[in-house]
1. Taking distance in nm of label points 7 Å out along Cα→Cβ at positions 17 and 73 from the coordinates of each of 1, 2, which one would give 1.1?
2. Of the structures labelled 1, 2, which one yields 19 when relative contact order in percent (Cα under 8 Å, 6 or more apart) is computed from its coordinates?
3. Can you rank 1, 2 by FRET efficiency 1/(1 + (r/R0)^6) of positions 81 and 153 (r between Cβ atoms, R0 = 35 Å, to 0.05) and just name the one with the largest value?
4. Quick one: Cα extents along the principal axes in Å came out at 98, 37, 25 when computed from one of 1, 2, so which one is it?
5. Suppose helix-only ellipticity at 222 nm (-39500 (n - 2.57) for each DSSP H run of 4 or more, over all residues; to 500) works out to -1000; of 1, 2, which structure was it derived from?
Structure 1
Amino acid sequence: MGDLLIGVLGKPHGVRGALRIRSYSDEVDHFENLTELSLERDGQRRTIAVREMKIHGRTPVVSLAGVTTPEEAQAYTGWEIRVPRERAAPLEADEYYFADLVGASVYSDDGYHGTVVSIVEALQAPLLEVQSDDPKVKPAFVPFMKVYVRSVDTGAGRIMLEVPWILNTE
């Protein structure tokens with residue numbers, strides 16, 4: 001089940017080349033034990049050692065080996081952080097990794113509707129972008145909330161909607 005994206009390196013922090021990390025979850029404690037970062041951007045991957053990791057409030061701040069100035073740190077801004085699944089934030093009941101939802105088939109009591117092709121962050125809840133197999137049908141965006149999503153079976157790659165009308169794009 002591969003690696004998961006857990007965050008992205010943000011702006012430099014301070015004058016010694018540290019970087020802020022924007023976590024893709026509300027959890028940040030799992031960042032503290034990272035000794036190296038597997039980074040990805042624009043199809044490129046690289047690994048770099050962690051010199052120091054601190055949590056400031058709810059924001060992880062990382063110092064990378066060999067990076068000692070804000071100018072050097074700026075080159076890493078925008079790189080996403082990958083970790084093996086077992087090193088990602090633990091899930092609570094009814095929580096899911098986005099990676100497990102993308103590619104899932106979407107159903108309701110009316111039958112099959114399409115596939116989750118992406119997830120868009122939104123203010124109230126993430127939005128599942130559902131694409132029908134019919135290319136003439138526009139994608140629909142379903143708020144990932146219990147009022148709209150009845151159940152998720154990540155093992156089967158299946159999401160059951162509570163109401164099919166949420167997919168109406170007209």
Structure 2
Amino acid sequence: MAQTNFPPGWDAARVERLIANYDALDEGKLVAEGEAVQEQPILQRMRSLSTWCYSLAGLTFLISCLPVFVLARAVLHMLTSHNADDGIALIVAMAFAGIPGILLLMAAGCIFWLGKNLSHQRHYTTCRYLAILLILFVPIGTILGICVLVSTGKPAVRCLFDKDKTSFVT
């Protein structure tokens with residue numbers, strides 16, 4: 001009789017227990033376990049994409065703080081100066097710093113929300129729209145947006161999103 005080589009940590013008794021476990025399962029449980037095994041790489045990809053989204057959201061948030069600092073400096077300068085023309089400087093600062101800062105902060109929130117929805121497989125269509133908008137964030141957002149679009153375009157990923165019936169956008 002040929003000697004069987006087992007992987008480290010395995011022996012004949014463990015193999016017998018595994019065989020007995022699968023023999024005891026009914027067909028429905030076997031199918032469910034097989035589907036769970038097939039979903040693991042897809043779930044890992046979604047977690048990876050969501051981690052990248054969280055990282056980009058954090059970076060975008062930090063960048064959005066810079067215009068806020070410029071605006072705060074303009075307000076501080078206006079409060080300490082007694083020049084009448086400083087009101088115009090404040091309006092210019094708001095136009096060139098405040099508005100972009102707010103837009104970047106909103107973008108950071110959307111990117112964070114995209115990552116959260118990817119990790120929980122919710123709001124399929126919204127994730128696809130946000131990925132399209134993410135392409136505008138050159139270069140990192142472009143790469144990440146295309147990866148999200150390609151990944152969510154696969155039928156197996158769509159099936160994971162379709163399991164959620166609480167999504168307000170389908």
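Every number here is computed from the coordinates shown, using simple stated rules; none is lab data. Worth saying up front: this structure is predicted, and the values here are computed from it rather than measured. Cβ atoms are built from the backbone, for glycine too; each structure is taken alone.
1. It traces back to 1.
2. On the way: 1: 19; 2: 23.
Of the structures listed, the value fits 1.
3. Answer by largest value of FRET efficiency 1/(1 + (r/R0)^6) of positions 81 and 153 (r between Cβ atoms, R0 = 35 Å, to 0.05): 1.
4. 2
5. Structure 1 accounts for this read-out.
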